[in-house]
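Read-outs throughout are calculated quantities, based only on the coordinates presented, and are distinct from any laboratory measurement. The structure presented is a predicted model; accordingly, all values stated were derived computationally and were not measured. Cβ atoms are built from the backbone, for glycine too; each structure is taken alone.
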Structure 1
Amino acid sequence: MDTSDNQVTGDRADGAFYSAMPVFRGFANLMDPSLYRPVPDGWLIGVADIVQSTRAIADNRYKAVNMAGAAVIASVTNALESRDFPFAFGGDGASFAVSPQDAERAREALAATATWVKEDLNLSLRVALVPIEAIRAQGLDVRVARYAASPHVSYAMFSGGGLAWAEAAMKRGEFTVPMAAPGAHPDLTGLSCRFSEMPAERGLILSMLIVPGAASDSAGFRRLIEEVVTLVERSPGAGRPVPSSGPHMRWPTPGANFEALAQRGGPLFVRRLGVHAFTLFAYILFRLNIPAGGFVPKVYMQQVVENSDFRKYDDGLRMVLDCRPELADALEGRLAAAAAAGTARYGLHRQDAAMMTCFTLSASRPDHFHFVDGARGGYASAATALKATLN
């Protein structure tokens, strides 16, 4: 493999590699290979997912599953003191890349998160850190681009096949990060899920996952993804599942218990009381549109809409769309034809609402992240549908 463009100077071998990357605007450009850069030598690729997430979703534990996936991103971000690093939320898990200088902090955060997920959410989170050299030894790579979802935040896009291989290796039990000792609790500051579900406004919420097929060539798969994205971009609101006025907020907030579990220190009932008190205060500010310090409710809510992460590319296209049934049918027909030709494998899941999990370190700053998934199975159910096509 030609790695000539992977030779980086010492200062770019740390987190500056990602923070110095240019961002691209216009999601339709995401398949342009010139936008992607290989992660530097020595970096590690983190992968995490919930074991038997399908069963948890069948038990209506959508919020718990999403909270666990977002907790991976929150814990590593806080461990790295909010330094930029590339990550992707996957619904029932997450993927990211970190420099060797940050590897130990990331490892400790992952270990503590796995323990917290087991003890507080009653789920099993498997986590792994895979050296990029192990991925490149397979003839694959991890290449990163930065997509500007809004003027305030950017999300990482991943290509090269390395993430998919790393996840498969994790499921085989390789490169595992062991759980931390009982009682370990990661720093999950900023993690919350205060907004209500977002009912479909155009007909249905479609969770979609598209990955290369067994007989796929890069050009054919690229054309397919570009065609799918173009179809979606032409639909009302480009399929965004977040209402233009922002998601609805009510009180008590539906995710109050999860937010209390995410906090550290003190008895759980005291943390719950604190969350209820703070969210009541926030609810009043939003309801009456009362500014407080640098926080302006209408501005914040508009940023929630713009910053929402409802589409991404991480060795495959993931989208959560609010669309008409006719568009869902057209997409399914096109993907079925691509699957028959060996160009792609896909999974679709139709539901009546979407949900959001948030990571906001400061409500007065515009750089808050909002991860969107389907509210009745979402990406995890789409992945189950995709796996079924292998049979």
Structure 2
Amino acid sequence: MVKRVQPSKDAVSLPANGTVASHLRHFEERKDEIVQTIRNLVEIESPSDNKQAVDRVGTLLAGRFEGIGGHAKFHRVQDFGDHLQVDFAGKRGKPVLLLGHYDTVYPLGTLASMPCRTTDGRLCGPGVLDMKSGIAMMLAVIEGLLAWHGELPRPLTVLLVSDEEVGSDSSRHITESLAKKSEAVLVLEPSYGLQGAVKTARKGVGEYTLKVTGKAAHSGLDFEKGQSAVLELARQIPVIAKLTALKRGITLNVGLVQGGTRVNVIPAEATATLDVRIAHMKDAAAIDRKLRRLKPFNRKCKLEIKGGVNRPPMERTAGVAALYKKAAEIAKQLGWKLGEAAVGGGSDGNFTAGLGIPTLDGLGGVGDGAHAPHEFIVISELPRRAALVAALIEAV
């Protein structure tokens, strides 16, 4: 009698080595096409605050995705570009959500001083790393899966939002709604570092404004009658700084300070804007409580604090770890060791991971200089990143 051995719950189901290798060859043969798609996207500038410009990219991409069999629809937005959702049918199960954004931090006209160009095996340009290369990879991966299987192994949903770089206020509910219907979320934001690590943890992000109200007076004639809001704020800043706890992944940065009207007037108002980062969601309430309990040193001044954590942390849950394990095994088949990283910056993957949906981030381009004048991707990395994503979709 043959005894059947049940697979372990921790077993990783992956495409065979030969299959993964053939995926890599497929994308190697189409590397120039992927680069051209990236170039086309980069050369349509799409700053978050210019709806018309962002919508141009969205319209182009809707046509490209529909051209390979997707059903595209826009979530219309008044103050930002429209968000693009594309649905692809598949053989079985719940969809995998491919998540990204097509807005960039660069103002219109940046291409004049920062042209999209190829040099020393790198493609440079505004938004090439963050994250138009990731979008081009989505197109290539879906085309590849359709070519190999005839139909996708499972349904796919592509969501590309227009406001990620400015907080995702208008798109968050769409992202979370689609994530709740998904088996897993793959975020094609840039990888971490030139070694191409994926991101298994991201800090949560918050913003607070501390307003101090004092009393104005002439700084020469009635100095003693004034109550300086600037002086009070200066005393509060060291108190806020002491709330930073690096070992717990908690940082508070007073990044913007404003106050006063004229040099000869005791300032009646002053404000500070704080950036807050947390590694664990349970710390959000504690930080919020401590900030709201700040007491004035000068009892004749009034403190008012507004804000909160608006992007939960992406924590390395069991679901995240399982996706990373699959990705690492696929990378091993492709001949490299895939690292993982915990980073301070946030993405829309924070929202999906915060819901408990298995999420893996940083699957996009490999390069450096996101949001900087030297932004670039390494062209030779594109095929194996695409092969990794394709095999990961097959393995979910």
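When distance in nm of label points 7 Å out along Cα→Cβ at positions 70 and 150 is computed across structures 1, 2, the figure 2.4 traces back to 2. Given a value of 24.3, 103 for Rg and Dmax of the Cα atoms in Å, calculated from one of 1, 2, which structure does it belong to? Structure of origin is 2.
Here mean count of other Cβ atoms within 10 Å over residues 230-237 was calculated and came to 19.0; which of the structures 1, 2 was it taken from? Structure 2 accounts for this read-out.
Could you figure out which one of 1, 2 the value 2.6 for distance in nm of label points 7 Å out along Cα→Cβ at positions 62 and 78 was computed from? This value belongs to structure 1. Given a value of 0.10 for FRET efficiency 1/(1 + (r/R0)^6) of positions 102 and 302 (r between Cβ atoms, R0 = 30 Å, to 0.05), point me to the structure among 1, 2 it was derived from. The read-out comes from structure 2.
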